[in-house]
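Each in structure tokens, the structures are laid out below.
Just so it is clear, none of the values below were taken in a lab; they were calculated from the coordinates. Not measured: the values here are computed from a predicted model.
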Structure 1
Amino acid sequence: MRRKPLHCLLGVAMLLGIAGAQDPAPGHPRFATDRPNAKLHPLPKEEGVFHFVVFGDRTGGPREGIAVLAQAVADANLIGPDFVITVGDLVNGYNDDAQWQQQAEEYSRTMAALRCPWFPVAGNHDLYYRGKDKARTSHDANFERHFGPLWYAFAHKNCWFVVLHSDEGDPETGERTFGKASAQRMSDAQFAWLEGVLHRARGADHVFVFLHHPRWLGRFESADYGDDWERVHAALRAAGNVTAVFAGHIHRARYDGVRDGIEYFTVASVGASLSADVPRAGFLHQMHLVTVRKERIDVAALPVGAAIDPRGISGQTSDDVARLVKEFRPRPVGRVAFSPEQDLDAECTVELRNPVGRPIEVTVLLAGRDPSFAAQPDHAHVTVPGHATGRLVLTLRRSARPLDAWFAPPALEVRADYLGEGLRVSLPAVTVPVDLDVALPEDTPAEEHALLLDGRTACVAVDGRALALPDGPFTVEGWLCGNDFGGRRGFVNQTESSGFGIFVSGGKPSFLVHVGGRYLTAEAGDAVLRAGTWQHVAGVFDGEEARLYVDGRLAARAAGRGARKTNRLPLLVGADPDGKGRPTSFFAGAIDEVRVSKVARYAGGSFTPARRFAPDADTVLLLHLDRAFGSLTPDAGAQRRHASLVGAAAFGPAAGSSR
């Protein structure tokens, strides 16, 4: 009876395991518990299970591919297979004897670090000769002297492993090529040997076959393997116990299914060239891990570098990395003055504080969507010792040109590696906005405009780390015209168990400020906001109480005092930040004239709000929200902390009822 496809076997095994859950019999020799009604799945049979690993091609790629092979060896040592089989192209070849020997020795030195045996398959790079002797066509003798036979087989735990030679050449001309079917035929001698081995292995649980070229593909891209594999497959089928065939050569993993009970796998690369960077589709450096049981095999493709030695992750390493993820916060030093009408050539410095005792290696490079900015050098490196602070400097450059729709402030991408004891750990990259002091044009549209928000993705954001709002009294205010107040809606917010903000959820505005260890909240008792109507909302904290005003009338108040708890999150207009600064609770409608002041501007029961605010000495932030310059809308305050557009934020005529 032929074996079923692997995925079918796995599904059946899972179903059987679930259905077979049972109470372990008291005193069962393989279970121990004194708990009543202990439902456990039956254990698998106590029979031999083993693993082997298949490496793909090493050569045809960059010189540094040998390091990929070394990493694959380290991974295999962690997995601990019984042995490794590599499916050919061990050396770059296509050369003379001296060069071939150097490459073969390099490969063997790298593989010598394996803690298990390994077995080679010969590939075209290993065999094709290109040298002074024009009569020679191959390195066959070199390969057999250095690596082993061109075809052979061995037995292990009642399984047989058969290595074939797929590059014997044209029997008439001796030509070596995988581009012609005439050169891709198995000789009668090798075929007779194969039949003999299959006969000898007739009692095996499994027979596995390995070769370099995936001959079963026939004509494939630039290759022409002809139809000779049909003869080989017929012999494998007749044997009745051939389980799988593995090949390489094409530098990408693929599975060609089950034919007559035989699975066909192609392994990708361990250092060879890759024609694409699509790991999930098999274009990657990887190995196949095969688990063998009497009744089935399981096969997994493991990316090179994916295996991790848990013994290398000490408690100190774990704690250090956790702290770095939480506390490593590169910051720009100083502001970079920039005027679009002038060439920019200014140093940009980022400070790197290492909060742990081990060193970190840091790389900084220019990021951002605006291609008009460049950096010299394009990246910089530094190693920051434990509990020390380092700096990196890039020179930021831009030729004078008007601002266009692509304009956006540049940012720095900071990549850091934790250097543990014999272990390097890459941390998540951090993006640091360049603190750009840009002079934006001050002209305004002839018609009154406002910020238009869709209630789903749109808002504007101000870098909260740079918002110089001192502790003590302050005012946050603005004009809004809502389309829909249903659900949770943010107006102007920097709240996250800290900070301050105004919400307009359900048409009932509320002003929150975190002082004295808690939120002080002034919330309107009724829904006082009306859809389609321009209204002014202000929150005032004077050090003694929080007050909420709607259209200049006092709507709510709450007494409280204490130091204000701040955060480094962005200040969002038209949303509320989550703990990572991402916008939530989007406002739907239009917003205009948002101002933050370092003074309690309004007191008493009523006042008349201005239609357009003017900056003064107490202004911390003033967004007229009339227009955008690329991704920025101007701050008319002295700090020029311009706001960035997020999502579908746009500007247009201030529709709705008159303010």
Structure 2
Amino acid sequence: MRAPRTIAIVTGLILTLTGCNATASISGPDPDDAAAALATALGSGDFQAVTFTDATADEAKRSYAKVTEGMGEVEPAVEVAGVEDAGGTATVQLAWSWPLGGQAATQGGGGTWAYRAEASLRLVDDKWQAVWEPTLVESTLKGNEVLDSSAVAPDRGRILGAGGQALVADRPVERFGIDRTQVKPARAGESARQLAELVGVDAAPYVKQVEAAGEEAFIEVIVFRRDEVPPSVDPRNLAAIPGAIAVSDDLPLALTREFAAPILGTVGEVTAEMIEDDPEKYQIGDEAGLSGLQARYDDQLRGTPGVVVQAVDPDGSERELFAEEPTPGKSLRLTLDLRLQQAAERLLADVGPAGALVAMRPSTGDILVAANGPGADGYNMATFGQFAPGSTFKSVSSLALLRDGLTPSSTVPCTDRIVVDGKAFENYDDYPAGGLGRIPLRTAVANSCNTAFISQAGKLSDDALVDAASSLGMGVDHDLGFPAYFGSVEPPASETEAAADMIGQGKILASPMVMATVIASIQSGSTVLPRMVKDWEVEQADVPKLAGSEATQLRTMLRGVVTSGSGSLLADVPGAPAIAKTGTAEFERGGRLLTHAWMIAGQGDLAVAVFVEEGSSGSGTAGPILESFLRTAR
């Protein structure tokens, strides 16, 4: 028993002596403090708290700035991962971490670049000093190499239509501009003026932009689709302008410049305003959606840029150190039908005034066409226009009258003229004389007798038209994921207003989209909710239900418009029997009284609205466009 005790005492003595030796070995300055100060300085770029063996703090700062300048505004995190004290010298393991994911705010970079580097410390005059060398920043740097980080643009998501057809995809373009590296500074402004005049843009602002740019910049003046470059902008004329060049590229574009342009929007270089509003997201040279769906869904379509970090030597040679691949953008799926959209745009191409055509499927609400004619001048009239719908609104008024107790056979007075509270209302100029007198409601609908409908206005409650409109999908707003105007139907403020509302004037407003929705709801027998963005979820509002019997009676009366009324031009269109309603609405412009021309129709699983801002009549101006579209859509 005594032997183990002796061993224990000896062991304790050995431990005590070992402890004394350890204390002696760490006497003097601790390299850990110097290592921590160096790591802090490398993270901040401020070296005032660090003493170097062969450089001043300012010299180290300048050298560090030169090595890391190409990393942009990203600040690294630097920590001490370990210190090995060799007695008089020490080796410091530095853990570097560049949060390039944060660079997504400015350059769109992604990922974190993490690695180890080594630093050397020397004990000089009882004080640890660091040895400055670029390998402190990155251990493989050689000679005068510096770091350079750049974003890698992702592939932009496509915009797809019905059946997955590409409505917007990368297409070849030519970018024209001035390359400042190829023109003397004193000549740059004159070159800019000549190029602007050659491509047909305003010269003054472009000259100012070129003169203010850096001497290594490329300043774009215009982008043309490759097959649309004007003949005058040929290589010979371009070569005659010092510094003028063309750069081949691909951009996400629709099939043609006009194709659904007000809806789809454009992609281009971000504007100064965009950068100012969101500097964490955009920087000069970035491309993003500038308008339409391209802008609204830019985050989805744009994807996540990647990043590459390289070591670059003075002669421009590059060596990759880190790379994070970009994540492509996600495609946006729409209901637009490529063939039908093109057909509608062809039909509107030769219409002088502004015009629009919207077509949808009553069974689903899918918008197949949202076309705007060239007269719309880039305005999205098809889904967001706000115009008096004229007599096409009688499809709504008819529902209100049915709910008030009338039937298609009920007789109503159709007179030449009717006066309401001192305001005279008349029928359209060529109203058939044989259609006057006490006539069935279905005949008043077929012939579009204004006075017959106005005669019933005083019998309706103030909310009758509001409720009828909402049952047909009009007057109740929804966020559909794209610009959509559902119209305005409010209780009338006077007898005169109530009279005008019955015939789609007064304060009634509608878009072509919502009038297509009205005829679609009648055709389907239930309230239709339009849809264009497939992945956008929206629920139908709680509206008065459209009864099956009501829809049947409305279809019967609107079929009469085709068989014996103003929509007779659709009578021989092949396919299922068509229903329709024509309309005009008066408006004043420049002291002149003009008319909007409308026609809406349903045939099978198709509902269509055509609007022309200035026309003679619904059947004469909008009708032929609608007829041709129905024939094309078969």
Structure 3
Amino acid sequence: MRMFVVVFLAALAAAQTNQPLVTLDEFFNSVDIHNVRMSPDGHAVVIETVRADWEGNRFRNDLWLYRDEGDGALVELTQSGHDRNPEWSPDGRWIAFLSDRESADAAGKEEKAGAGKADKDEQPDQVYVISVGGGEAFPLTHGEEKVHAFAWSADSRQIFFATRTPWSKERQEAYKKAWKDVVEFRESERGDAIAVAELATKAVRQIGVTPWRAKQLEVSPDGKSLALLTDSISERQEEMEAYGIYLLDTAGGQPRKLLQRQAVLDNLHWTPDSRHIFFSFLNGSVEGDYQDAQSRVYRVDVQGDPPRVTRWAARYKGAVTGFAVTPAGGLLLTGRMGLEVQVYSEEPHTFVMLPGAKGAYEHVSTAAHSPRFAFVHSALQEPAEVYMGDSIVECRRITSFNRLFSERALPAGQPYRWTADDGVPVEGMLIYPPGKLGAKNLRMLTLIHGGPGDADGNHFEADWYQWGSLAATEGWLVFEPNYRGSIGYGDQFALGIIPKIVSRPGRDILEGVDALVKDGIADPDRLTIGGYSYGGYLTNWLLTQTTRFKAAVTGAGAVEHVANWGNDDTTFDDTYFLGGYPWAAMQNYNDEAAIWRIDKVTTPTHIVSGAEDIRVYVGEQYLLERALRARKVPVKLLIFPGEGHELDKNPWHGKIKVREELNWLESHVTAGP
């Protein structure tokens, strides 16, 4: 096997040679590796990729199969462009996945909601199965309702799946007759039905129901229990009781609540002995009152009464970003500490970082009956690819999806550290234009990450949200600050923005800019700023605090917090960070609102938003544009039709976004050295 460290160093050396620069078109033709799944025997990997289909005005989801035979071979397993979330059967003979491939003709149609209708499209996601030995994929489930989650039975003969509870044809027709096109905002929502489909006969029978949405299903290795991870039926975070882990007998019955906490639980995995379930969370706290601390991993004993919950990696100060269960019942975890995301191994009483290259690891996947595992690795000068092997150091790169970037002159980066006004150390990443590592007096773009529970660092970036490397290629020094609220620096640092959700991290960022100017790295007369989502919040706020930025690019960022709270689908974190509901914490909501300080703004500002964004209410962008226009500040607003917060419907939207943001910055700041 080829040494991973050698591969990394070779890629780094190649990137520093005299190679062409990445173009806008090349940048947006990058391939996102969305899922990696090891086969049970450790000799094959199924991979899900996402890439732009420019002619189809959509993103393609494709499945690939790598087999470790001879020199290894990577083949395209499916070709519809609509296939995602692959899962191996326990016997390794089949791969099941979700697909809305029948809905290709419905692309571009207006999404409709309401009782008696499918969740989104007229042809919803269904479970498909394909043989590893070849042949065509076939649908195992049918119906008008979208499959939310599925899981293989332990004997590989069945697939359990969850859909919104179906209505009879008569009930659908009666509802349509009574309500026409009127949407009952809450009354039309309903919970899920749990069913099982036989692989041989395709016969389907219902085995249970839940008043919630089933986000994930996992069958115990002994085949006796089905674990359900539940979500809000609306997918809005409004009711904490919606989030829990339930157990259902695989023969059928009533789901039994195993665990519920003040947290939005996530990512279930059984231990091999069927006695415990590992899980993580998205928001909240498993150990007490709600708080948005860094992500963690826990294990719950399914036989306990009450169930015993144990935190794993308890002494780790960073953020656990992912995990996989080993054949021995331990964990392989990916964790962020500062600017790096590394792999850690945990067995009872041991927790160690595995030796590996610098950069970012993600999508770690283990084999049920082998010590082998697979993962994705990237770094600033190394494009993301999939690797597999028995260890991190000795492994084989099995994909070349992003090989083009290895043939281009990629920007280099280095950490930058400063001290905040209250003595807290802060750091970020500096990404230099190709060939200018360590140069001085550069024009600078401060590009602020969202979250706030996220961080920037040493990883490959190539999309509409993470476009710092493209900006560097266009001649900008890119400063990516990991302000207070970022993960990877301990819980106290992550929670250090309460209730000053923009003013405290905003000071961290401005003090970093000051330090870069003082050190002669950034040209004080050629400073710009930008960000999306929470990065947009901070950009909007900082424009009210200083006039030093010559241009700004902001997207999906709030300028006030009351209307945004009322339209947001993640209301728990809003009320937590601001100290309560709007009527209970009015002063905080007003003190941290940029709209009350818009009279201080003079910076030319470019704004973007998805037309259907409810994560950050699209009305916030209209409000900002109108306010700046009233102030005679140069402003431009782009609205992307059909898009929510993620801009994941049409690849042209993200490409146009970044193209126009770069043009905006260029038009207000000279290039120079």
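Structure above, values below:
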item	result
Value 1.46, calculated as Cα Rg over 2.2 N^0.38 Å, assigned to which of 1, 2, 3	2
Answer label among 1, 2, 3 for the case where Kirkwood radius over Cα pairs in Å, for residues 59-178 alone, calculated from the coordinates, equals 18.1	2
